[in-house]
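Have a look at these structures, which come just after this line.
Each reported figure results from applying straightforward, stated rules to the coordinates on display, with no laboratory input. Small disclaimer: the values here were computed from a predicted structure and weren't measured. Cβ atoms are built from the backbone, for glycine too; each structure is taken alone.
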Structure P
Amino acid sequence: MSIQLSDPLQLNDSDAQQALESSRELAQYLGQRKDLRFRILAGKEKGTTLPLSPKVLRVIHDVLARLAKGEAVSLVPHDTEMTTQEAANLLNVSRPFLTKLLDDHAIPSRKVGTHRRVLFKDVLKYKRASFQKSQQALDELARQAQELNMGY
């Protein structure tokens with residue numbers, strides 16, 4: 001069975017249970033900064049041991065934990081090009097709204113014939129910046145409410 005990197009992966013109940021158990025086992029090693037090693041055993045074969053950085057362990061743990069919850073998971077390289085519809089879906093906005101963002105150069109894009117393509121990393125960058133802006137506005141509103149003693 002061949003799985004593309006960006007194809008959503010969702011587990012059946014048995015595999016999800018195994019992912020849950022594995023994520024719980026891995027969780028005890030998440031805070032460690034020392035040299036981690038990952039041992040893979042295949043049946044009665046000797047197996048192999050691989051080095052594992054704390055960052056990679058975090059990714060594996062997070063993927064397993066999400067799969068255990070029944071969530072679909074995709075790994076997408078940051079330099080992946082997306083269609084405008086895919087980008088709009090990721091941002092949870094309409095395609096016309098995304099097109100306006102592209103026209104305003106809020107997100108870089110390039111033309112492929114008559115169609116536009118955007119990089120996954122640029123969409124994520126915009127999404128993070130937009131979230132930060134929203135958080136700052138909420139913090140400012142909360143500060144003002146406290147100053148005015150509005151009872152919130």
Structure Q
Amino acid sequence: MNAAGSGLPVDPRVASLWSRAKLLVWPERYVLASLPSSALPESARLLSSSAGKFAALVAERDEVSLTVEQGVWSNSELRRQARGAAGPLRSITLDLQLDLDVCGFLAPAAVRLAAAGISIVPQCGYLKDHLLVHESNLERTVEVLEAFILGCRRQTFQE
């Protein structure tokens with residue numbers, strides 16, 4: 001079974017999920033920044049100013065990764081502490097609520113995007129998955145994902 005005619009197999013259960021997915025492209029431009037772990041409290045405060053927009057915060061042993069709207073980042077004192085920052089990025093929400101026990105949902109999309117030369121930064125929430133892509137790749141990313149979703153709909157319909 002190869003959704004979207006790519007020749008790459010897709011598990012029927014995963015294809016069924018993708019067949020129901022919709023893409024939500026957030027209108028803002030985003031920055032993904034790497035900060036020292038000590039910047040967690042300040043990062044959380046900055047994140048709180050992002051109500052209604054996509055934002056993400058990942059805290060781990062070695063760093064804090066912060067995704068915020070570009071304007072919020074540009075006005076932040078945290079910029080001076082950043083080890084690195086990438087952008088402008090765009091955020092695409094895969095608008096489908098997923099159970100946490102689903103295996104391999106992102107894999108076929110990631111393979112297709114990689115084959116198209118598109119780098120992604122997955123950011124997953126409890127219910128939905130999100131992809132960050134460089135703004136210059138947004139249009140092509142949407143094309144690849146929409147073709148994949150359409151292929152999954154055809155595959156699901158045929159079964």
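Quick look at the values:
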| item | result |
| --- | --- |
| Structure (P, Q) behind the derived value 12.8 of mean count of other Cβ atoms within 10 Å over residues 53-60 | P |
| Distance in nm of label points 7 Å out along Cα→Cβ at positions 109 and 141 - highest-scoring structure of P, Q | P |
| Structures P, Q, by FRET efficiency 1/(1 + (r/R0)^6) of positions 21 and 85 (r between Cβ atoms, R0 = 41 Å, to 0.05): label with the highest value | Q |
| Comparison of P, Q - label where relative contact order in percent (Cα under 8 Å, 6 or more apart) is highest | Q |
| Comparison of P, Q by distance in nm of label points 7 Å out along Cα→Cβ at positions 13 and 45 - largest value held by | Q |
| Value 2.4, calculated as distance in nm of label points 7 Å out along Cα→Cβ at positions 29 and 125, assigned to which of P, Q | Q |
| Label whose coordinates, when helix-only ellipticity at 222 nm (-39500 (n - 2.57) for each DSSP H run of 4 or more, over all residues; to 500) is calculated, return -16000 (choices P, Q) | P |
| Among P, Q, structure where Cα extents along the principal axes in Å as derived comes to 63, 55, 32 | P |
